[in-house]
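Right after this note come the structures.
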Structure 1
Amino acid sequence: MSAVEIRDLTKVYHRDQVEVPVLNGVTLDIAAGDYVALMGPSGSGKTTLLNLIGGIDRPTSGSLRVSGTDLGALDAASLAEFRARHIGFIFQLYNLIPVMTALQNVELPLLLVKMSGRERRERATTALELVGLGDRLGHYPRQLSGGQEQRVAIARAVVTDPDLLLADEPTGDLDRKSAGEVLDLLERLNREFGKTIVMVTHDPHAAERAHRVVHLEKGELLKA
């Protein structure tokens, strides 16, 4: 079964009167449980492709199905609901809210789901324990190392039990040791919990953890 099915996908941005093509006819299948590293030079369209898969942006043309759902057929509200249930996002700069504790940051996606406050806290606690931060529930981002902040961000991404994890340069802001710990965690989420992962990275050490590497250049797929 395909977790992601992309057919002849294009994306063109408009700046004033100028058309800026970013993706040009991308076709790609990602099986459920796969772990794909997306590589390419800056400006090749990697993050744009990730944002399209995540339903953050919409394609100019072509089709895109995630977990069997045609994202192009969803209105804005349905797309937001689909993202909340099926997709977890991990960013380079963590995007934690500084005035909230680790636990409160991880609880945030659950506010979109009908559940009691107690159940939210239990789910968020379990997610933080999974990433090795069960003893940091009450810590604020400023009290954590960069690697710990990224693990909080990963806990937040998995707390809703999504099918698909999208990681945009998840180790780009970390030292080698912290990066290794984050990559170990992603590998475990893929291997033990069956999460499908698509990771944008410039780092060959990160890419070699994936099952396969897909290269983009000038908006076109070079190797799938």
Structure 2
Amino acid sequence: MTQTLELDQLNAEILPCQKCARLVAWREQVARDKRKAYQNQEYWGRPVPGFGDPQARVFVVGLAPGAHGSNRTGRQFTGDASGGFFYPALYRAGFANRPVSIAREDGLALTDLYTAPVCRCAPPDNKPSTVEMANCQPFLERELRLIQPKVIVVLGRIAFESILRIYSKNSTEAGKLHAGVKFGHGAVYHFSDSAVTGNPFELVCSYHPSQQNTLTGRLTVEMFDAIWQKSRELLER
């Protein structure tokens, strides 16, 4: 219960954040102007908190809210094409109770998995700046400390680099983190340092389930399913 309350407190701090003027202006502009298909919906238009099981052993790190996805719905990977690829995979792997994610109140629940983005606000062109990601990094770091996952799945190179920055800052294995650890779909790395998570962890790398990857075949259903199967196997060790 304490862990849940601490996550709730962290989310309460995330929601009013206005550190990045460019992102605040963009997220609010999108929420005002809206896409034609969603004219009758009220957009979230705020930073997007993490979502999932507070007792999770798997922590999934994404990039940033989509302008008309999470920035509209207020929940990670909800209401856009990336979520349409992400949540069915979690459902097949037993981490989600349903394959569809439409809105915050749609009944979707995650088991043994928590997900959060590197950047909490929708960025123009889906490209947050280095400074904007740095402003959000303390939120992600605190979530990792609270969740203490056994497996961290990074979706894309930016998420991968963000995790390495966090652990380089806090790890006695900083040298190892920069020696032979490279992003690649399906790559898995073991870290014994416990400075951030409180326990050893496995880092699993995956391409991001964006349309740029899924529609081109760079990331297939089979490739993505293998990531979650590998995560399950690592939990059982």
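Which one of 1, 2 has percent of Cα pairs over 31 Å apart, as calculated from the coordinates, equal to 16? Working through the options, I get structure 2. Structures 1, 2 were shown, and FRET efficiency 1/(1 + (r/R0)^6) of positions 115 and 211 (r between Cβ atoms, R0 = 41 Å, to 0.05) at 0.75 was computed from 1.
Taking mean count of other Cβ atoms within 10 Å over residues 59-66 as the criterion, the highest value among 1, 2 goes to 2.
Can you tell which of 1, 2 yields -10000 when helix-only ellipticity at 222 nm (-39500 (n - 2.57) for each DSSP H run of 4 or more, over all residues; to 500) is derived from it? Considering all the candidates, the number was obtained from 1. Structures 1, 2 were compared on Cα Rg over 2.2 N^0.38 Å, for residues 3-106 alone, and the highest value belongs to 1.
Among the shown structures 1, 2, from which was the value 20 of relative contact order in percent (Cα under 8 Å, 6 or more apart) calculated? Working through the options, I get structure 2. To test your reading of the models, identify which of 1, 2 gives 12.7, 39 for Rg and Dmax of the Cα atoms in Å, for residues 35-74 alone when calculated. So the calculation was done on 2.
Read-outs: derived from the displayed coordinates by stated rules, not from any lab. In this text, all values refer to a predicted model and were calculated from it rather than measured experimentally. Cβ atoms are built from the backbone, for glycine too; each structure is taken alone.
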